[in-house]
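Read the figures in this text as sums done on the coordinates, not as results from a lab. Only a predicted model underlies this, so the values are computations on that prediction, with no experimental measurement involved. Cβ atoms are built from the backbone, for glycine too; each structure is taken alone.
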Structure P
């Protein structure tokens, strides 16, 4: 599977609305970069966050997730407590073509500060805003900036389209907007 270059990403964003809103050139001046890069797209985190808390939840269970495990925050930045995490979502809405797999990776600016974004795939024909898990691995509070780059997406094109796409399976996270909590 070859990694797809900027010209392919730009064309798919323009012709198929693959990324909306689409920023054609990487924005860097005074911000953590976002927009089209050489072989990917740096997405922004929106101003809506869910911060993990253990005050009302004695256990985290993905099969019976307790929404009391999070507190909601909205703003231009989010401070994640030490050794904790927050959920956010991309500003951008993605529509993945059937012959493409997208991989989300954290940005090095945050990684160098001990802030890690979970690696996650966007499957063929998935669409929506991407829920981003942001881990603060440090013993200090960590600041995340809304409206700025949080992760990079790499686009991989298969030689042929998959037999069954995420849309064909009616995946549970299809067309999500905002932060999507775990579902069974």
Structure Q
């Protein structure tokens, strides 16, 4: 697939199913992730790959979190519990903050965000679909702790990955002049 065509046509997938990328395809995706901009080579990005029985474990983590929310409706708990099963593979995006005089925390998070985009583009180029989910489960100390992360680590989001089985979203034709100004 042409690189520019891949960038210009990538969309988040609505429905994902098996097959998911195999180990060799994921190595390519992670290598692409580690090519993201990384000021001072701090390597703030890491990933937790969740598939198979791991989806059930993640479901339990999400359910426990939901049950900790006061007065939560049963339907909402069910939605949290079922969320991991929307795709056969989930990549949890983890950012590890390292104190540095020239690289603030936000820049380190942006590096992990760029790594996530590289993963999605790599997977798209390999014929797979993905969507990036955040919501109350990302940037959440309870979820981070349940995943065994350290105090200087946080979840920036969840990439749901698999074969796109749904109808693709229509790519809007955006006028770049509405987004670009010139000095």
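When helix-only ellipticity at 222 nm (-39500 (n - 2.57) for each DSSP H run of 4 or more, over all residues; to 500) is computed for each of P, Q, the one that comes out at -2000 is P.
Across the set P, Q, relative contact order in percent (Cα under 8 Å, 6 or more apart) reaches its highest value in structure Q. Given a value of 1.09 for Cα Rg over 2.2 N^0.38 Å, calculated from one of P, Q, which structure does it belong to? Source structure for this number: Q. Comparing mean count of other Cβ atoms within 10 Å over residues 109-116 across structures P, Q, the highest figure is found for Q.
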